[in-house]
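> The following blocks contain the structures, represented as structure tokens.
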Structure 1
Amino acid sequence: MFAVIDVSLAATAVATVDGGSGSVVDTVSVDNHMVDGEVSPLEWLRAIDEAWSRLGAPAVEAIGVAAFASGLVVLDGKGHPVRSVWDDDRSEPDAGWCRKKMPAEWWESEVGIVPEARQAVTKMSWMHRSEADAWSTIASFVLPGDFVASRLAGHKGFVTTIANSLSYGVFRVSDASAHPQVTELIDRERDWSNALPTVVPETRSIGRWNGAEVFPAVVRTRFDDTPSKSSVISGIAAHFASFRR
């Protein structure tokens with residue numbers, strides 16, 4: 001049996017899935033405590049614990065995490081969140097500024113996406129421009145799913161995958177390293193050497209939680225074209241189950 005954790009801004013769902021048939025056995029969804037449309041990333045961990053308990057602390061072989069990519073978790077040097085996670089269009093001016101500095105064709109070729117509001121790269125730019133005091137305390141930038149999977153697996157730092165790295169808008173397409181032209185565009189004074197997640201294979205377990213293997217997260221939009229919540233969860237489970245065949 002597998003477990004799937006589905007993280008969104010407003011709610012966190014945990015489901016158990018039969019490893020043979022791929023059918024959903026049970027699901028518990030927990031609302032995240034939000035303030036003014038924002039949520040602390042620690043809320044996801046609290047919600048997972050609550051959902052896990054309500055499921056009866058199931059014995060599972062592996063855990064897969066899927067999450068929305070339109071959020072950005074920022075943490076200080078001790079791993080504490082610097083601010084809550086937001087998912088709105090406030091970084092639209094930064095997206096336009098990024099596209100003005102380098103054309104859309106450059107962005108697509110170099111980092112795989114063209115900057116838009118809600119993406120990590122434009123959120124970083126917005127924070128640097130709008131919340132300078134908070135910005136100065138940030139040590140790590142990570143997508144929601146990468147934050148949750150890394151924390152569950154017990155990592156001191158954070159990991160992502162080549163597929164997930166495209167959602168940041170900061171990693172090179174060619175070798176999945178931080179793109180110096182992008183990081184300098186955001187903040188040329190910052191030491192970026194340890195600020196972004198380490199890229200690992202998506203099929204490799206990154207640690208254990210409650211005895212189960214934890215795999216690197218995936219972006220939830222890969223499964224959003226399915227017609228129902230249970231179908232989304234089944235699709236996510238099938239994705240992770242394929243790693244163990």
Structure 2
Amino acid sequence: MKKLILTACAVFATSFAFAQSNNDVTTQLGNGNSAQVDQVGAVNDNSIMQQGDDNIAKTDQNGVGNMNESESYGNRNEIDVTQLGYQNDSYSGQLGDDNYAWVSQTGFWNESAQYQIGNANDAQVLQVGLANMSQQVQLGDGNTAWAIQDGILNSNDQWQEGDGNFAYANQSGMLNESIQTQLGDGNLALVYQDGLGNYADQWQQGTGNGALDQQTGNLNSSIVTQLGDGHMHVGTQTGDNNSMVINQSN
């Protein structure tokens with residue numbers, strides 16, 4: 001009897017662990033692609049990879065182990081994520097054609113990264129609370145990049161190499177930092193950070209330039225370097241240990 005009870009408990013525990021396990025892998029290689037996954041609670045995970053033609057993928061995971069990865073190699077790409085609570089993470093990918101990617105993670109150990117290599121790029125992120133971080137690299141064509149992280153260990157880093165550029169960040173409270181580097185063509189880049197560790201660094205190398213920082217309170221700094229063509233910078237840091245270094249050239 002005792003042995004039977006232990007066996008029943010073991011079976012129950014195993015099936016309970018299995019019941020919690022969300023997970024998914026999705027892979028579609030050519031033509032009309034699309035995909036959508038919703039996983040609600042426990043040790044989420046997910047991964048999607050679509051190789052060619054009309055891609056699009058969405059994921060939406062609700063709580064606990066989150067994590068995601070979506071890659072799309074060519075054609076009408078898109079990726080859209082959303083993970084709400086606990087160990088968030090994410091990564092997007094995309095290699096060529098009409099890219100776009102968006103993620104939104106709400107609470108706990110956020111993080112994200114999105115690299116898109118060529119064509120109409122975009123990429124956005126919005127992470128709300130706790131260990132934020134982000135990185136978006138887009139190497140050629142339409143660029144844009146956005147971000148916005150709301151609170152705690154913020155950071156961000158957006159680097160775009162050529163064509164339409166524009167980048168924006170906006171981080172609210174705690175150990176802010178941001179670094180935006182755009183090397184050629186349309187440039188502009190903005191950053192607003194609200195309170196505590198601030199620091200920003202915008203370096204744009206050639207053509208339209210722009211930049212505009214604004215950091216409101218605590219350990220501010222800012223370093224901007226724009227080397228060739230349209231330059232301009234605005235600045236403004238309101239309270240605490242300000243500092244700023246700006247070099248513009250031509």
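> Have a look at 1, 2 and say which one yields 0.95 for FRET efficiency 1/(1 + (r/R0)^6) of positions 183 and 231 (r between Cβ atoms, R0 = 25 Å, to 0.05), as calculated. Kindly include the intermediate steps, with their values, before the conclusion.
On the way: 1: 0.05; 2: 0.95.
Answer for the origin of the read-out: 2.
> Taking 5, 13, 12, 15, 15, 17, 12, 3, 4, 4, 1 as the value of P(r) over Cα pairs in 5 Å bins from 0, in percent, for residues 55-102 alone derived from one of the structures shown (1, 2), identify that structure.
Details: 1: 5, 13, 12, 15, 15, 17, 12, 3, 4, 4, 1; 2: 6, 24, 30, 16, 13, 8, 3.
Computed on structure 1.
> Work out the source of 2.0 here, i.e. which of 1, 2 gives that when distance in nm of label points 7 Å out along Cα→Cβ at positions 31 and 151 is computed.
1
> Comparing percent of Cα pairs over 23 Å apart across 1, 2, which is largest? Don't jump to the answer; show the numbers that get you there.
On the way: 1: 48; 2: 56.
Max of percent of Cα pairs over 23 Å apart: 2.
> Moving to a separate point now. For the read-out relative contact order in percent (Cα under 8 Å, 6 or more apart), a value of 22 was computed from one structure; give its label from 1, 2. Kindly include the intermediate steps, with their values, before the conclusion.
Numbers: 1: 22; 2: 8.
That value comes from structure 1.
> Now, a different point. Where does the value 3.2 come from, among 1, 2, when distance in nm of label points 7 Å out along Cα→Cβ at positions 39 and 167 is the thing being computed?
Working: 1: 1.3; 2: 3.2.
Attributed to the structure labelled 2.
> Further, regarding this structure: Which structure, out of 1, 2, was distance in nm of label points 7 Å out along Cα→Cβ at positions 87 and 223 derived from, given a value of 1.5? Kindly include the intermediate steps, with their values, before the conclusion.
Values: 1: 1.5; 2: 3.5.
Here the read-out was taken from 1.
> Using helix-only ellipticity at 222 nm (-39500 (n - 2.57) for each DSSP H run of 4 or more, over all residues; to 500) as the calculated read-out, with -9500 as its value, let me know the right label among 1, 2. Write out the running numbers ahead of the final one.
On the way: 1: -9500; 2: -2500.
Answer for the origin of the read-out: 1.
> Of the structures labelled 1, 2, which one yields 98 when volume of the Cα convex hull per residue in Å³, for residues 95-206 alone is computed from its coordinates?
Working: 1: 98; 2: 57.
Of the options listed, only 1 reproduces it.
> Also: Any idea which of 1, 2 comes out highest on distance in nm of label points 7 Å out along Cα→Cβ at positions 135 and 215?
Details: 1: 3.8; 2: 2.1.
The structure with the largest value is 1.
No value in this document is a laboratory result; all are computed from the given coordinates. Worth saying up front: this structure is predicted, and the values here are computed from it rather than measured. Cβ atoms are built from the backbone, for glycine too; each structure is taken alone.
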